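Scrolling down, you'll hit the structures one after another.
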Structure 1
């Protein structure tokens, strides 16, 4: 059920849409309320999607003039479509309409229609997840039940079927991320499961072990991993509502990482681990709450009333937060929660990522967009698709764990090999958890020679970096490794 506080917060004046609506269908015209209803309780969207399939209606209609439509809700056994004419700001000019109304108003021969029974639905082609030459970000798609991949530095689309459309395992994929074992885990809001995929192929329900258990997970949103490798999942409904549940590597429920209602937690969405604390967004009350690394409540990080969703810690330790309802957009906070910037060129925001240029990617009901970080202007809509969700970094260069390999039990820096060397050598290191990593080379006098890795966020596992000393003189050098609070220095010898 939607709380009235969300209706009050949506104060957008929708201008008159071009449809000639019939009187008997006037009850379904509140577009903004329908979008919030879907966001909080996506079973309404699933019901509309399933009824559309049953009746042979499209699940997505995309026109070249940048108009997008998809089944949103059901009224009196009739599928009601969301009609979006402004991709950056879906609520501006947005409307609801039946398919018959759409047919009377639009020439569907000019549109791209997705019915959900295309070949992509049956696609089982495997992915070589280590074949990507650079980092990508994974974006989940509610309408097509898939995961897309975009270049993490440029934002360009890399793979529209990173995980192919799967109508069996997925119904409303909210977030996809790499697990400590190298597989991809997806928190699915409607199926009440964290599902596991390997190389694009569905493996199993990851959590809870044994399958659906709504006394543990019900209406879940984002998920993440603790430094010890345990899975944590936000829970919004059911017997365990308003908590963050914790699971071991086998998907066994360990209890709650954050207790139900701790600090006033209500309807949690995203969870972000920082070096010294944990942030959780909550739609009810529209707060970002702060907890310690053991899940104990500390204080309110931010209390802006506009439905916060995904968060991202930036390289300067500031925090970007997506806000879904009015006034929506991306807000940048200092590490202590002071509001620094507000980007409103794209609204109805769900996911956020920062590119190498400093620009931001963000998702909403109509696709994924790029925002200029200096001017705040919309640069482009990269990919138009209904109901894209969270954006999460994936490191293809990480060494995944296979047979005979073990996850690191601590942070460590290996001796370079070969040593002595001429002119190249490899430096290996292991991370117990995702951290910002810096690796630098110094001469015997302590002068910095070169930087191999500069404050780059890398995931749990084994990594390596190559050092080329071809332009240096023979002698003793040192390499210093920093990962969070861990720091270590070792000696290497260049002989020419």
Structure 2
């Protein structure tokens, strides 16, 4: 095996299949022989195999075709010298430079390339794992989710901060990968929250919640405008009524807070309290338009009350913060069941829950405990708009929220998710738009993704990001 050529980070190795067998994904350590640079080398990962394109080969193929036709036509045997027989069998292994070696240390590639006077050595799986990913024995929180060429691959769970994507075509193993990661994190007592669209995560250790059934939002831990946002989403009000309530609902919350403090009680508020304060929410006299706005607001509040979206003041069921604590203690996870919810209610639920999660993270920081959650979004684009995904991901990155996006259609996720991506769990992809989209991250290349993932067998995945030190 020899170096045929190096162009940028592309390495082309010339080999004869009778002597070497090179598979896509194979790794080689290429070290310089010259004395001045003998302590340097590059690690090359093969992404595809090609035929050798050499003018003499083309000439011989044409010549053989013409001679064969001539022999058949004239019944003549020609003894032709077989000078190119071996050259025709040569192959080119196209690889990418992944890392650089200096003084036996593996570092990120800095642009150095070797001459053609090199030693080329196959890197074993054990070498790749120990020297690039990390010694398994040194990993405190080990995430054993897969094998690397039949060898167990232990990944460092602490490197799953902050944005992770699991993607692949339907049936390739995306959900299995997500469930495997989820269950192993739970076993480490890591708080996890799943938005389950297709009823796939209903495990024995799941605390399953469904808005309006066994789970209600607690108005007392929500911002007043967030509460009104939920009300207005369920029962849209006129712009004039909305404008009035947006200006007054904060006063109603403050009024209730003062009442609770005066009686030495914990702050509580519910739909009944808002209904009792319609004249504060819609101030004014008894003009017809004022009465009409109050009547419309009364219908809206009663509708929301009947939907059982918010807790009542007498409700003793667990609030999300209490359920969060229980999950940590009991090795369980919170599962929001979206399987039978309308898309409108899904959007309302996820926005309200995400706002509460942000509050929980702030509480964790104040307690100096720092037990921040992993949130698993299954097909997030179906119940969160693009701006909300970007806002939550951006804010979550700064307050400790770790998130997984699982999707069959990566091009439906905002580009920003991939530009800020920390880890990618990539199963088989076939659509060119999906390939282009996942290649937007700083550590993936479209050529690599296209070459490897389009040919990936079922139950195989490519992992790349912080968790593998950016090595695919």
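Just so it is clear, none of the values below were taken in a lab; they were calculated from the coordinates. Note that this is a predicted model, so its numbers are computed, not measured. Cβ atoms are built from the backbone, for glycine too; each structure is taken alone.
Here helix-only ellipticity at 222 nm (-39500 (n - 2.57) for each DSSP H run of 4 or more, over all residues; to 500) was calculated and came to -11500; which of the structures 1, 2 was it taken from? Derived from the structure labelled 2.
Using P(r) over Cα pairs in 20 Å bins from 0, in percent as the calculated read-out, with 23, 54, 19, 3, 0 as its value, let me know the right label among 1, 2. The correct label is 1. Ranked by distance in nm of label points 7 Å out along Cα→Cβ at positions 88 and 464, structures 1, 2 are topped by 1, which has the highest value. Each of the structures 1, 2 was assessed by relative contact order in percent (Cα under 8 Å, 6 or more apart); the largest value belongs to 2.
Source structure of the calculated read-out (mean count of other Cβ atoms within 10 Å over residues 328-335, 21.1) within 1, 2: 1. A value of 55, 40, 23 was computed for Cα extents along the principal axes in Å, for residues 360-455 alone; which of 1, 2 is the source structure? Of the options listed, only 1 reproduces it. Work out which structure the value 17.6 belongs to, where mean count of other Cβ atoms within 10 Å over residues 208-215 was derived from one of 1, 2. Label of the source structure: 2. For which of 1, 2 does FRET efficiency 1/(1 + (r/R0)^6) of positions 112 and 176 (r between Cβ atoms, R0 = 30 Å, to 0.05), calculated from the coordinates, equal 0.15? Only structure 2 yields this read-out.
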